[in-house]
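Listed below are the structures to be examined.
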Structure I
Amino acid sequence: MAGGGVQGGVVDGAADELGFHAALHRHYVTDIHATVLHLLGLDSHRLEIPSRSWLAVEHGKPIREILG
């Protein structure tokens, strides 16, 4: 995501002592998707998928801490 609006060298959160589980600032895959869509200028809440309109879609929030 370099050059797309993400600050270089930014680390958001921390892992446990083994590096397996997130300990601080947990983010989900939907948050990463919402961040990429935000960088593309799209709103994940207004995005419609015609074949999946009947499913309840869980929306993420853009990760503002890594945006430039």
Structure II
Amino acid sequence: MQSMAWKHVSFPPARKLRVVASAHEVMATVLGDAEGIVLIDYLQYGRTITGIYYADLIRKARAALKEKR
């Protein structure tokens, strides 16, 4: 569709970019308090944040905070 765009004769043709598959992204959740970072959690590729995942993350954060104090 982009190739069919109108252009002036003196303009160079539009450059087409190739889409390259990127590496798998990883989501990091960083939780902290006034004294610094308490917990860093990495979500596996392809997973989504659900209520179960979030509840487990809160439990991990509470345990990490107790250990820190």
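No lab work stands behind these numbers, since they all come straight from the coordinates. None of these values were measured; they are calculated from a predicted model. Cβ atoms are built from the backbone, for glycine too; each structure is taken alone.
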Starting from the value 40: which structure in I, II was relative contact order in percent (Cα under 8 Å, 6 or more apart) calculated from?
I
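Match the computed value 3.4 of distance in nm of label points 7 Å out along Cα→Cβ at positions 13 and 45 to one of the structures I, II, and report its label.
It must be structure II, since only it matches.
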Which entry (I, II) yields the derived value -5000 for helix-only ellipticity at 222 nm (-39500 (n - 2.57) for each DSSP H run of 4 or more, over all residues; to 500):
I
Given 1.05 for Rg/Rh (Cα atoms, Kirkwood Rh), calculated: source structure among I, II:
I
